[in-house]
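The structures come next, written out as structure tokens.
Read the figures in this text as sums done on the coordinates, not as results from a lab. Keep in mind the model is a prediction, meaning the values are calculated, not measured. Cβ atoms are built from the backbone, for glycine too; each structure is taken alone.
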Structure I
Amino acid sequence: MDKIKSIRLFTLPNALTLANLVAGAIAIVVALKTGNYELSFWLIIAAAVFDFFDGFAARLLKQQSELGVQLDSLADDISFGLAPAVVMYEVYCNTTSYYSLDQGVMQPLGYLVFIIAAFSALRLAKFNIDTTQSTEFEGLPTPANALMLMSLATLYANGQVELYQEHVLLISVAASLLLVSPIRMFALKFKSFRWADNKLRYGFLLAALSFIIFFTAYSIVAIIVLYIVVSTLRWMFVAKK
């Protein structure tokens, strides 16, 4: 009983985590009620910012706790699991079959996109107990996956990419498998700022900046695809050695 009483619910890191969750929840409502995928996308960016600063604040204030770890995963599955799944489902419902297949068959298949939320939960639960992911990740991090999918939905809504139902299903399944894949993906965590220790990180950040400058609208998708490709090649090279 004394241990339960000692748990602090209302701390600054927990408040930031809850802000992450609320931003994700609002993004879902906006997508369902207004179909404004761009606003939903910006809300998920806000959620990602809150997600970054809750950990930063916890370390700075020395308020790391088991409660904070569990709360962070619950919030992340809403913002980076359920929200992109809902948006991709909405995109699916607003598209048609590339092969003109019967919608009586295709529409129920749309529920398959919620594998994004399910595999996000699986990845987050594994992350909480996996001690090997302190310096790098195993599988695509959920915020990166969410931003890629939300950005793709925004591009579709703005007429900048053409999507069909088959595309949405394929992308959703592929992204979900990346979440739980064994691929070791580098983290943008700097223990020092020396070039020798961070060649990959500095090179990636330079490429990301170039994408933002030259491919503005497509930059988020391009950056995350680059992250996946570079991480996969690095993982394969290390495994081969």
Structure II
Amino acid sequence: MNIAIIGYGKMGKEIEAIAVARGYKISLTIDVNNRHELTVENLKKCDVAIEFTAPETAVNNLKACFAAGTPVVCGSTGWLEKMEEVKADCKAKNGGFFYASNYSVGVNVFFKINQYLAKLMSAVDGYSTSVEEIHHTAKKDAPSGTAITIAEGIMKEISQLKKWINEAQGAQEELPIVSVRQDPAPGTHTVTYDSDVDTITIRHEAKSRKGFALGAVLAAEFMKGKKGCYGMDDMLN
């Protein structure tokens, strides 16, 4: 399998190492210094692209992949207000698109646990709910895409929580997300239910980027030759 890596930072290099170890060829590497090489012609030489860049570049990168007919796995966050636009462009160009807020298999298990716990807590009075996420200082978006996915899972089950806010405290219908930036920090996400009598906490702590990179490469394997829009549930199922 020939892979294009769009975004050659720490994650891009980790993805490259895992892909090569699994016997794949990196046919195209795009970073800030050679963005002019992100062309339809170059992308057509690749079976799949893996895109981990920044909020301001992700959408155009994805559209370039759709134009080339190259399935793309996206791990960039902070641009989700344009998700429907991206999905529409994918459909219009008969492209292939895989998105996850987090590619760690462990985190996706955590998402399931989080939603199940929220379902249980929805029937219990007296608890306040909050989310905390800790990432490295180079992460540009806050809250993290993972924290937003966690919050959405909670709000799906606890109807009185109508929206999340990126503050330590909120109104009764608001779910607080606290974003901490410190080094080193591959990523920690904690959900807390607190009452006058006890505290219930679940937490996922990443030890390195390897789990995220492996998940992205597994998604690339899944996407080879595919059209349409997919996510981690599709792959894991």
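Calculated for structures I, II, distance in nm of label points 7 Å out along Cα→Cβ at positions 139 and 195 is largest in I.
Supply the structure label, taken from I, II, corresponding to helix-only ellipticity at 222 nm (-39500 (n - 2.57) for each DSSP H run of 4 or more, over all residues; to 500) with the calculated value -22500. That value comes from structure I. I, II: which one has mean projected area of the Cα convex hull in nm², as calculated, at 15.9? The read-out comes from structure I.
With distance in nm of label points 7 Å out along Cα→Cβ at positions 27 and 83 computed over the structures I, II, the top value is the one for II, the highest of the group. Taking distance in nm of label points 7 Å out along Cα→Cβ at positions 187 and 211 as the measure, the highest value among I, II is held by I.
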